[in-house]
Structure P
Amino acid sequence: MNITMKKTISEKPTRLIYHNPVSLITSNYKGQKNVFTVSWLSVISNDPPSVMISVDKKRASFDLIEKSKKFVINVPNVKMLKDVIYCGNVSKREKDKFKERNLMFSISENDGIILNDVVAFVECKTTMEVDLGKRMLFIGEIVDAGADEEAYSDGKWNLKNENSKTLSFLGENGRYITIDEIKN
């Protein structure tokens, strides 16, 4: 594996996405690859560490995930906002998003696509699919996870580091926010 970020594995890899960040989901199957933006994801278990993502059946990635039985949740920081917007609005059927946005990546030992410029990743194998009509809920057990040590260490996010600030989507015509720690 040739992942360029400094990788640190947490005892609870689900903490990398507890705050429900907008993420770039990557998938590949038999030479076909794709990346798309998702904000509908959630942690569902720490034992085994598992997550879920909701995918529209019309998306090109739906077939890739369904056939490969795997996906990677790539957590971008605020510097990747233009990539997040592009990958959420452009279809693989129209353009090669990796090429158009110059998204560099590494292939993991599990054949997952891990984007080089993200602050964290959560690699999953699909364990269950729940058909919701127009959407499919993919439940995945985490097989690997990591984060940039400057963004995430000692089991928590470093919110003082501007480069570790992730994105949340408000669902309002492209409005995104970041989170800050609240002192109590």
Structure Q
Amino acid sequence: MNLKEYIRSIPDYPKKGILFRDITTLIKNEKAFCSCIDQIVEKSKKFNFNKIAAVESRGFVFASAVSYILKKPFILLRKKNKLPADSYSVDFELEYGTATMEMHKDSIDNNDNVLLIDDLIATGGTAEAAAKIIEIADGNVSGFIFVINLFDLNGCNQLIKKGYKVENLIEFPGH
């Protein structure tokens, strides 16, 4: 199944000059969503991991389904002040602003191998922050799987240069 056909492109969102790749059209189609999850599960076989993590919020959609299928624990990487217990925190740059990511301190045990799943990678700032927070907690980043890679924004290449394994399902230019 060609998942690209199920991604809607919205110009000038969230600000002028950004071409937003909308995954809601993919997840509302049961066949496309199931195919997407099946493809992530298949790609996950390339990694050695015992936990799955995802970045709020669209990453949760994909990672929770994969976590259920693979019977692996699921770790939430959330926006600032959304987690109630003691948390690690990492500040990072986005394509159009800054943000803070947090994770509960009890989410990762020493030397856990964590597969990070997200809907999209652009410049890689969010993914790098996710890796950093896993590593601060003494976990190992097994790799990343993204549904969409905005290839000309070089996020995947940045992760690969830092020694991370990266897979994605589909690619678009980043405009």
Structure R
Amino acid sequence: MFGTRFWLEMGGHPGGTEGADHAFAHRHGEGFGAEIMGAGKFGPPGWQDDPDWKGWWGPNPPFHTPVFVLTHRPRASIEMDGGTTYHFLDATPGEALEQAREAADGQDVRIGGGVTVVRDFVAAGLVDHLHLVQVPIVLGRGVRVWDGLEALDRTFDIEATSTASGVTHLTFTAKRGEAR
């Protein structure tokens, strides 16, 4: 994503690659009115103890929508430049999605990650479309995406697109009547 024309233009820089990686990156930002993310995507371990922590992205985060951060230690909402407002929730996936849908005002809600959050929403049947980027790197640690999500082919149509960059884009689209 970082080498695509989409990403570079978003940061005000010329150049970047085109092709499938660019197309997937560009699609990442279209049609979303809210985002849900986990505490680990918002900040490093311990951010809840720092009242001045406002996320990884600086004063103008790339979301430009309401963002709902799932945490067991909620705090007051934070308004940022560019239309991003972080709301901190201790909620189930269904409860968080209900609040995010209301804030999205008819647009889609993106489940931004991390892995545990995405897996929880998929397991709850709350995902209509999933885009996962598989990078050919073995890190040897982290949370396993597929644990507890066996037989996804029963509820999702699955497509894989490999690109010259070495990544594979996996898309999962809920079969009719399978997701909410």
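Match the computed value 15.3, 43 of Rg and Dmax of the Cα atoms in Å to one of the structures P, Q, R, and report its label.
Working: P: 15.2, 50; Q: 15.3, 43; R: 16.7, 45.
Answer for the origin of the read-out: Q.
Computing helix-only ellipticity at 222 nm (-39500 (n - 2.57) for each DSSP H run of 4 or more, over all residues; to 500) across structures P, Q, R gives -3000 for structure P. When distance in nm of label points 7 Å out along Cα→Cβ at positions 28 and 132 is computed for each of P, Q, R, the one that comes out at 2.8 is P. One of P, Q, R was used to compute Rg and Dmax of the Cα atoms in Å, for residues 60-99 alone, and the result was 11.6, 32. Which label is that? Here the read-out was taken from P. Once distance in nm of label points 7 Å out along Cα→Cβ at positions 36 and 124 is calculated for every structure in P, Q, R, which label goes with the largest value? Structure Q gives the largest value of distance in nm of label points 7 Å out along Cα→Cβ at positions 36 and 124 among P, Q, R.
Values quoted throughout were computed directly from the atomic coordinates according to the rules given, and no laboratory measurement underlies them. As the structure is a computational prediction, the values presented were derived from the model and not from experiment. Cβ atoms are built from the backbone, for glycine too; each structure is taken alone.
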